[in-house]
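Read-outs: derived from the displayed coordinates by stated rules, not from any lab. All figures in this text were calculated on a predicted structure; none of them were measured in a lab. Cβ atoms are built from the backbone, for glycine too; each structure is taken alone.
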Structure 1
């Protein structure tokens, strides 16, 4: 079973997270309604079981809560995949959301990198700062040790653009973590 539970406590956040790459219950409570919506969409569209409980310093702003959740979720993905054997490794996906279109392409490579190309016309979606999308994705990619490319092709509603991005990443991950029958990592080196 590709399942992991993690807890991370700092002076800024207290995070309890469980992840099952093969599905399960979804329960999200970060204290930021729009972020809860994005993580719920991420888990639903990725086919992941995901439970996240965060107590963050929201009296400051949403930065630490969102970034630290990305760190822990990335660490969970990395641990759940183990030596990365018997997975498809690569995934790419487009998601349209009304007027917005987003694309994500990734490689579960062990080499963390993020390319992020998106603009957000509105600064906020509820209590979620639109610019935190790149911070979340960077924290996730680097801690999951994946190469992740994200591009918003177009859109004029930040809610739609951000939601399309989260869903595109989820679908690309769903493809990449899919099991195959090789019993080894998909690499000419023999390891990832």
Structure 2
């Protein structure tokens, strides 16, 4: 590897997943304006590209990986909740129903070439009572998560089925990342 890799994300979950690749990387948080509306596939890919570009402009000798995740249900993007009431509304909507988690990933190499892709996973929640929702919100866990939940955390007990990549639901589809890092010459496996 002739250059280093930067993860343009503040997410501790993405850091943990990136560590599984064995590829050395550093974290530099992206300061990029994100789109809030649009078709979920386009939205996550554009936001991932914006995050990666914002960091790559400052570090053009490095490869940069940016990612963005949204929860999509009933034609609406469910981002991070604004407050506990917003989290409660999201969790009520997810209760006993299916939704789709989209994650966009962008890898920009030092030559300025961007590889931008997305993955989608369908997730089904068990029916939740108001007590379930209130307890979960009180833990604080949903407040910085798309869709107001973390499948790898306490909300895992509310998920009855996942169709697609589990790591995508966490926020980084590892099969896609592996392929993109291989294409960029950052992984041999």
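Annotations for the structure displayed:
- Of structures 1, 2, the largest value of FRET efficiency 1/(1 + (r/R0)^6) of positions 57 and 169 (r between Cβ atoms, R0 = 25 Å, to 0.05) belongs to 1.
- Structure (1, 2) behind the derived value -11500 of helix-only ellipticity at 222 nm (-39500 (n - 2.57) for each DSSP H run of 4 or more, over all residues; to 500): 1
- Relative contact order in percent (Cα under 8 Å, 6 or more apart) from the coordinates reads 22; which among 1, 2: 2
- Highest-scoring label, criterion being distance in nm of label points 7 Å out along Cα→Cβ at positions 25 and 129, among 1, 2: 2
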